[in-house]
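Listed after this line are the structures, all set down as structure tokens.
What follows is calculated from the coordinates using simple rules that are stated; it is not laboratory data. Because the structure is a prediction, the values reported are computed rather than measured. Cβ atoms are built from the backbone, for glycine too; each structure is taken alone.
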Structure 1
Amino acid sequence: MPDLSLTHRMSAYTAWADDVMLKTAQQLSEAELSAPRDALFKSIAGTFDHTLVVAEMFKAHLLGNNHSHTARHRPEALPFSEVAQRLRSMNDYYVSLAREWTNAELAEVITFQFVGGGEGQMTREDILLHLANHATYHRGFVSTLLFPLKTKGSASDLTVFLRDVWPDMAAKIKETGQ
């Protein structure tokens, strides 16, 4: 296994921060999570589902497979409980990849087609960093949607992760190799 990399750290951050935000959202009913909102992806569940859709598309790109998505969102968002489970699983998948890939593998260029048209080329590392940045961007939307609903949640900032979570995680990985 390669040394701990920025890519691994950012993938682990994404998994942790998404989990923090999902736990905050889980305080609400499914109806509240799926309720129409004045937001790009129509609801809290829809915003999380969009993040999942993009992660699914890039997983297919990384595997050299086609995916069934024709847009950056589903025609109808999945129920929040399913999105939460699948997003956590997807994040675990990406953390594992980021941890296992060597620097040479991270530098490999992947060619793919964007759903909006046109060819894309990104390194594996760029894809993983894009997914981290993308999830952070949309957690910001979710925070704005949750604020008026008076949910109580923890901070999901990178600084909090680096201070409170990463040191123990990195030490365990170095100690056990896992």
Structure 2
Amino acid sequence: MNVMRLDADQLLAAVEELADLLTGTVHSGASIGFLAPLDRAAAVAWWTEWAAGVAAGQLAVWVAREEGGRVAGTVSLAFPDKPNSRHRAELVKLMVHRDARGQGLGRMLLDTAERAAAEAGITLLHLDTETDSLAERLYRSAGWTRLGAIPDYAASPAGVLRPTTIYFKQVEATALTC
């Protein structure tokens, strides 16, 4: 697996593959902000909109490609725009293709985002994930701290309201700061 950070042009070039990953993830039941069935055109449009955030430095997006070139996973960091919150970032949209699950790719993507955050001077990461999901096991095993759960926070892909759990992780910044 090759994990690389995408710039805005690279994201736009990969938008079709990312849309396939997004629709497959939603259709397999993962709660990542979309309802099923997710229209492929809507997935393409969503990723296309993210390119502006990448270009503006508000988002960082990584993809994991298999040796054959297929996008097998992705993870992103969202950076706040307020001066009092530049020390933190939100981990968002960690997705692994259903055929690549259970092989450590989720952990590899998570480690990549954590390392990049530390290199950027970020000292605090946070995320939310569906309570009792497979993703929770990944975050707990990677040393994330469970803050608590919010009932009926978001609808699952099937449209059922589900609780979400908030996690955070303090990371040691490795960048030189002035």
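So distance in nm of label points 7 Å out along Cα→Cβ at positions 21 and 165, computed for just one structure, reads 1.2; which one of 1, 2 is that?
On the way: 1: 1.2; 2: 2.4.
Derived from 1, not from the others.
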Which of 1, 2 leads on FRET efficiency 1/(1 + (r/R0)^6) of positions 13 and 61 (r between Cβ atoms, R0 = 25 Å, to 0.05), largest value: 2
With mean count of other Cβ atoms within 10 Å over residues 5-12 derived as 16.8, matching label from 1, 2: 2
Structure (1, 2) behind the derived value 22 of relative contact order in percent (Cα under 8 Å, 6 or more apart): 2
Comparison of 1, 2 by distance in nm of label points 7 Å out along Cα→Cβ at positions 53 and 69 - largest value held by: 2
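Out of 1, 2, which structure matches -10000 when helix-only ellipticity at 222 nm (-39500 (n - 2.57) for each DSSP H run of 4 or more, over all residues; to 500) is calculated?
2
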